[in-house]
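Rule-based calculations on the coordinates, nothing more; no lab input. Small disclaimer: the values here were computed from a predicted structure and weren't measured. Cβ atoms are built from the backbone, for glycine too; each structure is taken alone.
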Structure I
């Protein structure tokens, strides 16, 4: 019954996986807040034009991967394939340009129709950081440093490498584009069909090609860094100097590019060899032309996105579930008192499990199955004396505790 299986490229976040995802999100949120970034959330679907404009008509995402549909009102909508476009749209539609600079953190599911593989799904999840309104290299340094600190706190920083490149300013890009077009035209008979289509409209996209023939040509193509003007070199020098002053090592990668015209200056990726072919865990860059291209005011921006699935796979150990306190009534007569006690402990912020039936033996087995840290046993005699028997399920020690002191006593198990 295939209709009862998850759709290909999607999966359920069962408790252990959900805990790992939440660990990534919670740590990222906390670190982002330390850097002054505020959490926002944009809709899961947008008007298709939002992504067609920002990702380019020739990109693989737009031509092959977007989940687009017409709703009942005749609107052309798309499930978001990435977060930056929605954040930029929110800046424009929300009239936020008077509040710059703005520092945003967000997370949530994204959707792309592609071949599922390890760490790559059709519904996947990302954390995302965007800094809007800062044109100086200090913004690039801060955004990269924020990403590095999240990776440190996740315990995966020693398993990643920061790859860095510069895309220069508009003048530098135009100079490089002209040289690149001449180079690829001279080898057009060896280009893939997709890259031939990009040659006139967006030649930098060829540098991202996954086609093996294209990649051999790209390996011999002129380097972007040979066509940078002084202003672009100075900008990049300031970024690298800032990273060095913070003790953040990096590796220069002159083939690391972003193909769309609104990208400029810094491009970066944190990559790992621990996940096989899918080695990028965090990627970003400066996009000073994006907001203006979408119809808003000229607004510099820089940001990154990181795959939660990939980061969760890198976490060193399982993320343990919270160990509950088991409240166990000895008989049916004590169940009402156990229910009241359970609710009062939960209202005090203590994680408590109250079984739904069974004798003392069955309830104790359930407590052990759930890895409870302690059991609060309430019998007729204990209830009459206003106490409960508290058994430490690790040591096996048991003692009587007055009911009015139970909350304080159980605090040790949090």
Structure II
């Protein structure tokens, strides 16, 4: 009998399991794959996410893999350019974009070292329920016989297609359609730093350095162009980079070598799912998912895995009823993530609403507010502060934005 079973052992599941085990709880973590292994990802870890790794004693391990630090960011939205970096958060003055083969292995190993029993290549086939309450899991390890494990709580950290969410019938209570597709791969021969460039015609390219001297290069277009694009993705990537910045297009053509296959990302819709019930909870993309445009998936997985670990510990210890603690987790997660969710879904269509156009255009003309923009991106400045109408009014006056272009609220 375990205190907790965590289904899924990547960026949400392993930290959750690790943090519970560090508090003395008996934890089982299972995953259908083995580690190290790859998965579709933006790779990007914001300073706010790195601060969690630092607090857990794992940031040095990530840095030691040779993943390059990034200390300058280049953002553009059509003719609006914002270049710079945020102030340090908890002393962290860089961001990192590690390969998931690297990051996830570090997290799984840390969980095991903390006392978590980890079973790889374990496929969950069903949940065990008694008297309307989830009490365990049923599944197979590799090609072996069916096994059962029981616990006080079962957590689904198994992604957008979560088997836990499916089996408990977790319903979506807030959502919006996904806007675009992503194609990415890894290239040698280029050193562009970090770019996040949205051009005219609803297309975007992004790039950042990762492990092994490679750069991840990704492109985005609306979902209805996916079929045409996948017929020749090399040509499609070149076309998009050429259109947005010919200088980088030339460098890509003349000097870059694609080292691996393309990874297509046709993401599911944006959503919040019911994330708790009798004997179960959801974390990471299993419970809350948004477009990869802002790269907040890993950082949010860290933040809310930590939050859930605290609430589960309160329930297991008897400090408060488990259902009350889990309800608090979901409410707090929703409140804390709302700004990121709204920003992401608003700009991930690769067009700016008049509101965001006015805000970012004005911010690009103010060194002070450009710094604040990168603080928002890093997770150091709350969205309600950055977008506060009184602060925007001050910004618009500072840069003398025409009255007709001033938008103080997104409504």
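Which one of I, II has FRET efficiency 1/(1 + (r/R0)^6) of positions 49 and 249 (r between Cβ atoms, R0 = 30 Å, to 0.05), as calculated from the coordinates, equal to 0.15?
On the way: I: 0.15; II: 0.45.
This figure was derived from I.
Taking distance in nm of label points 7 Å out along Cα→Cβ at positions 65 and 105 as the measure, the highest value among I, II is held by I. With mean count of other Cβ atoms within 10 Å over residues 217-224 computed over the structures I, II, the top value is the one for II, the highest of the group.
With Rg/Rh (Cα atoms, Kirkwood Rh) computed over the structures I, II, the top value is the one for I, the highest of the group.
Have a look at I, II and say which one yields 0.00 for FRET efficiency 1/(1 + (r/R0)^6) of positions 73 and 385 (r between Cβ atoms, R0 = 30 Å, to 0.05), as calculated. Structure of origin is I. Out of I, II, which one gives 28.6 for mean count of other Cβ atoms within 10 Å over residues 281-288 as computed from the coordinates? Of the options listed, only II reproduces it.
Here relative contact order in percent (Cα under 8 Å, 6 or more apart) was calculated and came to 20; which of the structures I, II was it taken from? Here the read-out was taken from II.
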